[in-house]
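Chemist: Next up, some structures in structure tokens.
Read-outs: derived from the displayed coordinates by stated rules, not from any lab. Only a predicted model underlies this, so the values are computations on that prediction, with no experimental measurement involved. Cβ atoms are built from the backbone, for glycine too; each structure is taken alone.
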Structure P
Amino acid sequence: MKAVKASYSAIVTALNNIYEQTHAPEALGISKALCRPSTLVAIYLLDYVLPQVAKLSRALQTERIDLTAITPLVDATLNTLDDAMLPAANWVLELMDAKNEIEEVTDIMLTTESIATFQGQVAEPFIRMLKANISSRFISQDIVSSFGIFDPKKVPAADSSDFHTYGEDLIDVLLAHYGAELPAKTAGGDEYTKEALISRETREEWKTFRSYLLKKPKRNLHLQLKELTTSDMLSEIFPNISTLANICLSIPVSTASVERSFSKMKLIKTRIRNRIGQSQLSYLMKIAMETPETLSSTQLNDIITVWNKKPRRIAV
């Protein structure tokens, strides 16, 4: 959308020239569509709105997402979308700045009144629907953010006055949502109900577990949750806290890496490379998913050294 906006006049001029030279109906049709006032204003509106939504999407797809940042991110995006409905929104000002250039190549006559009419009839309903869609996807954002208490980097120092109450209010939020009673059966087949999480025990476990988190100051949230779910010792000592960790790892916002792996696989195993073996695909997937964006000179030298040890390879 940004490229279309930046090259709008050039695109319209090129399409008109193509039609004059070849009488191609496609060129005329596209030119007429682009020269509609509603199309032009929509281009500027979407160029402003889509990057804001994309920023939120990218932030939520990071493998090491900070769960406590979800609520501020969503709120900031919704506030930015509200700004798009203002009479002096950035996209409106950009459109008015390009007014003279646009009127040179099209019959569009841009006025403050015409843009205001479009905002009221099209932009505002569109943005309201977009905000409602985003809000509906994050109904439980406060609950998701509560899992941030498991991040060792956010635990106050042991001598801090905040340490002795840290996380207790958020544990109550999690218990209120996930601590519902579930149907169960005894060994004899009798039905009864039991708590998914035992509230009193969960609170007691948390008081001990937050002290354990102080011993892991450099560990990130993802690794801490994985340790809780894979360590038999921790699962035995903190059974309810481990259950919460399992829940956190299964929520959609923390499975972005799984979705990203399928996207990477489609880029690697294409129709042209459909005979690639499972072993080779696994290696290429690990490289694509786990390689950092930048490598230090030491890492590069290590890679070259390993490569040179391979038989039948030309020395680098």
Structure Q
Amino acid sequence: MLDSDFWAGLAEEFRKLDPHSCLCLNWKARVDGTPCDFELVQQGGSCRSVEGQFKVFATRAVLKLQPDEPRPTLTVWYASLKETGVNDAPLLWSQAPDNGPVLQWVAGRIYRICDLSADLCTDFARRALEAEHKSEVEEKQRLDPRNWSPLRQYYESFKVSKELLAQAPEEIPESLVRDVLAQQYGLRPQEVTEKQIIWEVSGLLREYPSIRVIPAIPQLGVDAENVTDSRELLKAERERLRDSYLNGFVEKVYILDVCWAVKQRYREWTRWIGGYLKDKSKPARAFRAILESGKRPEEYRPEPRPKGWK
């Protein structure tokens, strides 16, 4: 039933079908609970086509509402109209057959059944809208990390960090960045500053979380002042790696514990994170290894860090 567009559209079709109210519905049932008998009645010569289309619309409604209903589809729809109690004029009478018990009957006639069908479909559309909205709210709540259990928060963070670390880093040549920014700002490529490069590349992090700038190789004869120092780019890349690692855990991770896990002093960390150590140095390889491992420091090195160690 969750299809508000279907019910709203069907309501409009019913509403336009019989502007002269030429169709009505007679019903009759015994008081003892015997199912109703229904008869669709035409009140005008032009009702034949209206009646045929009404039956098509009613069949569509029942198949959408109760696809597994064993009763005839039109009987189900007529019963739904009768249950509304609208436009009905019931009448009770008794019948005494020869040598038989007295039978009591109740009967009635429902007028403007196309309008009534439209109202019923409109009510179904309202219910569907409410159900759809509730489903959307529940889905948003289910996907909101704030509503997850601590275990799921940890596991989802672990999966994201693991996927990022498993990806080969995207590489963009510094020369390409310089050429594009030079055209953008009306500069010469060698006039583009480090801060401009870092700022523009950081804008790519949302789509490319592990992007890395490949420094340009200085050419002979080029003034050293016109060559961008790659230390700031190296620093920015390592800071992103650090942040990705730390954000992968629910419980806080301390840098001192990271240093202890890889058997490096804190001073080596400050030199590495600041871009002063080359990637091939032993401390640099050690720090990168743990940050890309997805493991907490105590998993990397179970031996506890001594108090006061630095």
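Chemist: Assign the value 261, calculated as volume of the Cα convex hull per residue in Å³, to the correct structure from P, Q.
Modeler: Q
Chemist: Tell me which of P, Q gives 67 when you compute percent of Cα pairs over 21 Å apart, for residues 24-207 alone.
Modeler: Derived from the structure labelled P.
Chemist: Could you tell me which structure in P, Q was used to calculate FRET efficiency 1/(1 + (r/R0)^6) of positions 240 and 272 (r between Cβ atoms, R0 = 41 Å, to 0.05) as 0.20?
Modeler: Among P, Q, the structure yielding 0.20 for FRET efficiency 1/(1 + (r/R0)^6) of positions 240 and 272 (r between Cβ atoms, R0 = 41 Å, to 0.05) is P.
Chemist: Further question on the same structure: Given a computed value of -19500 for helix-only ellipticity at 222 nm (-39500 (n - 2.57) for each DSSP H run of 4 or more, over all residues; to 500), which structure among P, Q does it belong to?
Modeler: P
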